[in-house]
Structure I
Amino acid sequence: MHHPLTGHTKPTASAAANWPPLRRFIAAEHRLSLLMAQRRWSAGLYEFLRFGVKQAWACLFGGIAVALMIGTWRFYPPDAALARYDFLFLCMLAVQAALLAGKLETWEEARVILIYHVVGTAMELFKTSVGSWIYPEPSIFHIGGVPLFSGFMYSCIGSYICRCWRLFDFRFVRHPRRLALIGLSVAIYVNFFSHHYVWDMRWLLFGWAIWLFGRTGIHFKVWTSHRAMPLLLGLVLVALFIWFTENIGTFTKTWLYPSQRLGWSMVGIEKLGSWFLLLIISYTLVSLVNAPRRWRGENATALRQRDAETAGKAPVPTL
């Protein structure tokens with residue numbers, strides 16, 4: 001259905017409609033979209049709100065983790081038989097199991113997230129051993145000075161990227177070769193360890209990342225058409241969001257930097273660069289499961305939808 005005023009077309013079936021609890025919501029959302037598409041200003045407002053809802057849905061795992069950090073910091077009894085960190089660990093295990101059982105995450109994505117979980121935990125073991133940060137509370141489920149729930153903080157990032165990739169139907173222009181991304185990611189990971197003993201290569205790594213991603217554009221679908229932005233800008237914005245979240249983690253005393261032992265202060269802005277580099281590792285892992293698809297224009301996307309419907313196949317997910 002093509003609307004004469006806004007130029008919007010009728011949205012195809014949503015991937016989320018395959019999940020029974022969301023079907024009624026999807027139907028109501030479609031009726032609302034037809035109403036909002038009748039005016040340019042309302043269509044613009046609706047697309048903005050839809051973008052926010054999709055982002056919130058992509059942040060499901062991370063949002064639950066942040067809510068648990070805040071909730072346990074504020075309300076968890078200090079004399080409970082189960083330590084706060086262990087409670088967080090069991091809760092995050094349950095959330096991960098629920099996402100898989102509810103088909104809100106695929107097993108392929110879960111494997112990638114697990115790899116990033118292990119990668120993050122290994123780095124945590126080293127960083128806590130050299131005093132970069134500490135976990136001030138006791139726990140049963142831990143390795144060295146690292147409670148096992150901490151690995152889920154990295155899983156949240158992997159989960160967010162995986163979910164965004166599907167929800168926004170990512171397409172790319174001049175995407176770097178994945179072999180080049182693997183090389184950069186390995187160098188980034190090694191530097192997180194080696195910079196304690198030899199020259200810190202992070203500025204060289206920033207330059208390498210800019211060289212790889214500088215010409216890459218990402219097209220993402222919010223409603224009925226794709227929007228575009230530089231991929232490098234998107235990575236910086238996500239890293240900034242993670243940095244804000246880290247401030248919540250330290251404010252709730254879930255972990256602490258040495259400068260925060262005597263009183264909380266905001267995490268140094270230089271950590272934004274560290275999260276940007278770590279984000280590239282996560283992005284690379286996700287790209288190994290979700291092969292980056294080339295942007296071929298709106299007409300090609302419409303033809304792809306039409307061909308799928310003609311062949312009697314399920315339409316391409318466009319939530």
Structure II
Amino acid sequence: MKLIEVNADAGHIDTVSSIADKNEAADFRLGYQGDDGRQIMRILIADERAQAVLDALQRSLDKDSDARIIVIGVEVALPRPPETQRTKEESATAIREAMYEEIEKSARLDSNFLILVVLSTIVAAIGLIEDNVAVVVGAMVIAPLLGPNLALGLGTALGDTPLMLKAARTNGIGIGLALLLSVLIGLVWPVDFGSHELMARTRVGMDSVALALASGAAAVLSITTGLSSVLVGVMVAVALLPPTATLGLMLGAGQLEHALGAGLLLAVNVVCVNLAAKVVFLAKGIHPRTWWERKKARRAMVLYLLIWIASLALLVAVIYARSTK
């Protein structure tokens with residue numbers, strides 16, 4: 001459940017109370033009223049109705065520039081309602097604004113992101129060259145490149161052009177930095193072509209496409225449902241760093257054919273993660289609050305879906321052509 005606290009002019013009491021009643025809030029209480037006429041109002045609401053309440057409150061309080069809305073996660077609310085009063089199946093649902101805050105952080109191009117890219121690239125390169133599974137998995141879990149791709153999908157779903165541009169820029173610079181560093185490592189460090197971990201990233205097939213699509217969908221589901229623990233598994237399943245590091249190592253070693261395979265795997269992972277993210281955001285009904293923003297976001301979503309589908313079709317054609325050689 002969520003506890004939504006509203007700090008607004010006392011004249012909004014009836015409006016806020018009506019919103020609470022309409023959305024079948026578990027409880028609505030009035031708190032402290034200050035000398036300035038500001039009133040504290042608290043709504044205890046089920047997770048699946050929290051977004052609707054927030055949207056209604058923002059519409060109603062839009063002209064009150066001093067109004068504040070605070071959302072507090074409730075671990076336990078006792079007593080629990082009887083089974084006969086639970087008309088809907090309870091499910092974990094992330095609030096759009098909270099989800100935006102979390103994902104937007106991963107799209108920021110700051111020193112922390114760059115340091116994580118450098119460290120994870122070094123870890124991945126060592127693990128690949130030494131054929132050490134544990135080290136490669138360690139680089140996967142760091143996963144600095146997954147966040148910008150998820151932010152790109154959310155930006156499209158919300159029609160948020162600044163977030164899309166920020167995510168694309170962060171993703172491009174992150175991949176570029178990882179590629180440059182791994183090329184340098186490949187130039188100075190002898191590459192062992194007997195490494196299973198390394199050579200596995202130079203082979204791509206339809207199973208790689210299916211894995212990337214499923215993992216991308218799982219990543220977005222974990223975010224939209226608030227089950228962030230699932231992300232660790234996703235980071236390992238569809239890691240972007242190992243194929244990037246493999247591409248750089250192969251380029252540094254002058255192995256262009258193997259580099260092409262690694263580059264193809266990287267492209268498949270990026271395209272599939274973005275495509276799956278957009279489909280799941282669309283299916284989960286993640287959209288902007290106002291109708292005109294929804295219309296703009298819907299147009300953007302259709303356009304980018306077509307672009308990613310066309311990109312995936314092209315990659316599948318390349319995979320098929322390589323397999324028939």
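Using Rg/Rh (Cα atoms, Kirkwood Rh) as the calculated read-out, with 1.00 as its value, let me know the right label among I, II.
The read-out was computed on structure I.
For mean count of other Cβ atoms within 10 Å over residues 120-127, which of I, II scores largest? Write down the numbers at each step before the final one.
Details: I: 18.0; II: 24.1.
Of structures I, II, the maximum of mean count of other Cβ atoms within 10 Å over residues 120-127 occurs in II.
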Legend entry - Highest-scoring label, criterion being mean count of other Cβ atoms within 10 Å over residues 56-63, among I, II: I
Inset, instruction - State the single structure among I, II that was used to calculate Kirkwood radius over Cα pairs in Å, for residues 48-183 alone, giving 18.3. - result: II
Legend entry - When relative contact order in percent (Cα under 8 Å, 6 or more apart) is computed for each of I, II, the largest belongs to: I
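None of the figures in this text is laboratory data; all of them are computed from the coordinates on show. What you are looking at is a predicted structure, and each value in this text was computed from that prediction instead of being measured. Cβ atoms are built from the backbone, for glycine too; each structure is taken alone.
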